[in-house]
Structure I
């Protein structure tokens with residue numbers, strides 16, 4: 001069997017999502033590319049989700065279900081990887097849905113780039129060989145999400161998702177692009193559709209959902225410092241950019257009086273990441289639009 005024709009495992013972690021899960025599963029099972037395995041990980045749901053998962057498994061032999069006690073997103077993703085038997089891994093959030101040719105689009109790219117370990121969307125279109133994919137990722141030329149990628153299963157060996165409430169997917173992606181010998185970056189297709197979920201971590205109006213972001217930033221910096229110290233300033237740039245986004249989110253929070261001190265402390269720490277990035281800009285790696293990104297982060301920090 002040719003590499004591009006090998007089985008693709010689509011992992012869908014789910015918790016209490018009986019509302020959107022049918023739309024998600026139907027879109028995945030209706031793909032034009034048929035050689036797929038769908039891994040549904042029920043992370044201790046208390047609504048009708050477990051029954052729905054089992055129903056899909058009974059109706060389609062390509063569906064595999066994992067039921068586990070609630071352990072959070074990281075544990076669910078790890079369980080999905082452990083259960084997956086495909087040669088390639090793709091991810092779909094249970095809130096979301098994909099157009100019928102979405103997986104075929106990536107399978108075609110695997111055919112065009114048979115040496116690639118990862119096919120992922122981004123603005124840095126091209127085929128990049130180790131260690132350059134890490135630089136492309138840190139400069140935000142590769143998307144910071146798993147949902148628009150197809151990754152060789154073996155790259156996940158020895159890696160586990162953390163229990164971070166925010167940014168765990170980014171931390172995994174950094175490790176994956178570092179391990180990859182070759183990464184093919186392709187233009188973004190419109191085939192993946194996100195549900196605008198009011199309960200998502202970045203939208204829930206609570207300071208607690210943002211307090212974990214500095215740890216996620218520190219883990220990224222520590223990883224790059226350890227494996228590729230020559231790219232540390234690129235990591236500082238990436239963290240600076242992300243901190244600017246979180247600053248905007250935190251500033252808009254209407255918190256009760258007892259959380260005002262927490263909000264001020266978090267904003268101060270986030271601004272620190274911005275100053276650190278600005279003082280260590282990776283000038284040799286930057287393109288014009290990345291100077292605009294740095295300026296945008298500065299403006300957010302000064303507001």
Structure II
């Protein structure tokens with residue numbers, strides 16, 4: 001009986017394989033491909049989705065349209081991808097928040113970022129920074145920590161994703177200070193509040209925060225990279241300020257449902273690899289104060305798992321459990 005069952009399964013796979021390959025040959029055809037973006041138009045993730053979507057259209061000859069599904073730390077977007085057919089016509093440009101951090105801070109999620117999705121490629125990686133309002137008397141990260149230690153009440157700090165909230169908890173635990181983390185739905189209101197003095201400081205990415213710096217809404221105290229940012233060489237790193245372990249980036253990756261046919265996944269992954277290896281992609285990264293996260297499918301999964309373990313340790317150290 002088992003031999004007959006095994007033979008039946010093998011026969012079915014032999015029939016399915018040519019069909020999946022034929023699907024990939026025709027993909028995407030005239031049917032639009034949706035790129036689900038968990039952030040608002042104008043954000044770093046949205047900008048990357050539009051750039052890579054346009055290039056995918058040129059590579060594969062189809063239409064790649066942007067679908068912004070904001071809210072709940074990327075959960076709404078991730079659920080939309082999981083609910084869509086596993087046919088390659090719905091792609092998720094997920095950041096480290098929904099793909100790593102959210103499962104560590106939220107319970108009863110309807111998706112599993114490892115089991116439900118599989119990576120196609122990395123896209124970009126951006127530096128984060130801690131900033132205050134331009135008129136603040138605080139001139140350095142050391143002065144911010146000193147003020148927090150001397151204050152009778154915790155300082156108010158703004159963050160607009162679970163990833164940034166966890167990074168703030170990580171830093172405050174490392175610096176031995178207490179902060180009151182104020183969650184925001186988007187960066188615009190957060191920058192307005194810190195500029196208006198309603199909160200003390202914020203953590204955000206350089207990609208989205210550059211406009212706020214130019215608009216005199218924030219002044220960065222420290223970058224969370226290994227070395228100073230080339231566009232803001234006057235801003236020291238957290239390492240230079242005495243916190244060598246506080247290195248933090250935001251990143252994004254293209255993923256699809258795990259049960260998407262392998263030939264379609266490969267076609268998308270190969271196209272993204274070609275796009276990454278172009279002067280146009282390098283120019284895009286340079287112009288947007290970011291860097292390319294040039295990782296293929298297997299490398300991206302390994303990187304994602306490493307990030308999950310890293311932030312799991314951060315959450316445990318800060319006493320954070322899924323709520």
Structure III
């Protein structure tokens with residue numbers, strides 16, 4: 001029977017098995033030999049009275065009970081770490097890991113720099129930086145913070161819409177596309193960033209009136225950097241964020257067409273699980289993002305209120 005004080009170590013090993021997909025790798029990361037890791041896993045299963053992992057020669061797979069306990073173990077470890085961190089903060093000692101899921105575009109550029117400046121400021125903190133635009137299972141994947149462009153509909157999460165991303169209709173001079181009104185783009189080729197534009201998009205003019213633009217799609221992509229490259233290559237106009245395109249506009253490699261006609265901004269939000277405790281390092285990272293992001297990226301505006 002595991003002692004009470006050892007149960008967090010058993011859970012920590014179990015979570016590491018899920019993260020690494022390997023019992024021996026999980027053990028090595030915690031300074032345990034493979035026999036010791038196997039013994040501790042058996043001890044945990046005995047403590048709970050159920051099998052958590054199916055083991056074969058070549059792979060591990062979680063039982064239904066194992067999947068359920070994995071979520072519980074992650075939450076319990078997170079809450080314990082938050083309590084311990086609260087006391088460490090009395091000595092200005094912020095440390096631990098933050099697992100962040102970031103959007104692929106911002107996560108490779110502006111936000112990567114911000115994450116780097118955060119760990120420089122707090123050297124006791126490490127960040128696991130995952131880039132993915134798809135919906136996430138934060139609890140199941142052990143993710144502490146999800147930064148997403150667009151709506152977050154998971155009601156089990158705490159969601160804070162903090163910024164909006166301004167966009168514009170962009171074309172390269174080599175495309176030959178010039179337009180003062182969206183109606184003039186009816187026959188112009190378009191490069192469409194599919195997840196954020198779709199088959200049509202509403203543009204609001206200087207007088208507040210809206211017009212629906214139906215792009216004549218030549219290429220549709222789900223990758224922002226492919227859309228940028230194609231647009232700068234003169235393959236068509238595109239609706240892209242200013243944080244990405246402003247340097248090209250400043251260098252006369254791209255220009256805004258339909259001046260004064262604006263697509264709706266995109267909401268940029270953070271989301272995290274509803275747990276009783278939120279680690280101080282996570283709160284500090286969110287505040288760091290709030291301070292740095294609007295100052296770093298053109299057209300990224302803090303939402304007031």
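No value in this document is a laboratory result; all are computed from the given coordinates. The model shown is predicted, which means the values in this text are computed figures rather than measured ones. Cβ atoms are built from the backbone, for glycine too; each structure is taken alone.
Summary table below
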quantity	calculated
Origin of the derived value 53, 33, 20 (Cα extents along the principal axes in Å, for residues 107-194 alone; candidates I, II, III)	III
For 1.07 (Cα Rg over 2.2 N^0.38 Å, for residues 179-218 alone, calculated) the corresponding structure among I, II, III	II
Origin of the derived value 16 (relative contact order in percent (Cα under 8 Å, 6 or more apart); candidates I, II, III)	I
Among I, II, III, which structure scores highest (criterion: Rg/Rh (Cα atoms, Kirkwood Rh))	III
Among I, II, III, structure where P(r) over Cα pairs in 5 Å bins from 0, in percent, for residues 227-282 alone as derived comes to 4, 13, 14, 14, 12, 11, 11, 11, 7, 2	II
Distance in nm of label points 7 Å out along Cα→Cβ at positions 51 and 251 - highest-scoring structure of I, II, III	III
